[in-house]
Structure P
Amino acid sequence: MPRREYVLSGYRGMWLFAMFDLPTDTKKARKHYTQFRKLLLEEGFSMLQYSVYARYCASEDHGTAHRRRIRASLPPDGQVRLVAITDRQFGKMDVFYGKKRTPCEEAPEQLMLF
């Protein structure tokens, strides 16, 4: 029997964004900010811009699990937004450094198992 090749659909894979505005006016607030940022990095998010982090998820279920863990560790103050877009939509993003257009980040070549 021939071996099947599996190709991930651009609609099945998704990017989960975490965008946040957290206070840093007190020592305790800075500690919460740092803990939240470290959580995102531990969850596999990468910084796209200041206070905008994203990670690739192979499926909606995978993204839901990350959302659940982030919700469980939200800082007491500030604003956090989570949004998911398909890999296909992410690939259509325009990214500019100054006036020069650059390609957006690529989805990982293989699935990462934790």
Structure Q
Amino acid sequence: MVQGTLDMLVLRTLVVGPAHGQTIAHAIERGSEEVLQVEHGSLYPALRRLENRGWIASFWGTSENNRKAKYYRLTPEGKKQLAAQTSRWEQLVKAIGRIMHPAREGQS
């Protein structure tokens, strides 16, 4: 993944509500139709980083299979950050698209 993309995808996943790490990973994988694979070695450091920045907050709860699990929720600051990252991402995608598919001469 492009650097910073995982952070944005985690924040986007948490818009729908709190989730634990495994649910976040599966949501990203399913949402990308399995194109993106989220490794635990990348996900958990990202969750810690996002929490340290105040963009997500964690709490302990019980998972679907009745086990203790750490859940993460989006903070108001995280919502602002997601909006900013989404805007930057859209600009990046457009810029790359212009390079990958330049307009042919005489066409607009």
Structure R
Amino acid sequence: MSLHYQCQRCTACCRRPGFVRITEAEIPRIAAHLGLEEAEFIQRFTRLTPQRSGLALLDKPDGSCFYLEDGGCVLQAVKPSQCLGFPNTWNYPGWRETCQAIPMET
């Protein structure tokens, strides 16, 4: 058996500075969800990753995700695969101290 963590949408990972990379396939879904043309979404709400290998969502000045609001993730219905994978496919040192995901045996 192995452990799989079930997200509780506590938003701890969304408050951490970093890069939320988005894929080419995710751009049309996110743009449509926000009611924007793809080019407008890219220009206004993304940035190049440090290695210039792709795009990432913008952050707020405090480092949290631009799309995090009091009610949670604005992109919940179309959130990037990087977000969907946390903490199972990637995580950061000390994530268990802040993340409320529930471990489940699979």
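One of P, Q, R was used to compute mean count of other Cβ atoms within 10 Å over residues 46-53, and the answer was 10.6. Which one was it? Please list the in-between numbers first.
Numbers: P: 13.1; Q: 15.8; R: 10.6.
Here the read-out was taken from R.
Thinking of P, Q, R, which structure, once relative contact order in percent (Cα under 8 Å, 6 or more apart) is computed, gives back 49? Working shown, then result.
Details: P: 36; Q: 27; R: 49.
Going through each structure in turn, the value belongs to R.
Consider the structures P, Q, R: one of them gives -6000 for helix-only ellipticity at 222 nm (-39500 (n - 2.57) for each DSSP H run of 4 or more, over all residues; to 500) as calculated from the coordinates. Say which.
Numbers: P: -9000; Q: -17500; R: -6000.
Here the read-out was taken from R.
Readers should treat all values here as calculations from the given coordinates under stated rules, not as data from a laboratory. None of the values given here were measured: they were computed from a predicted structure. Cβ atoms are built from the backbone, for glycine too; each structure is taken alone.
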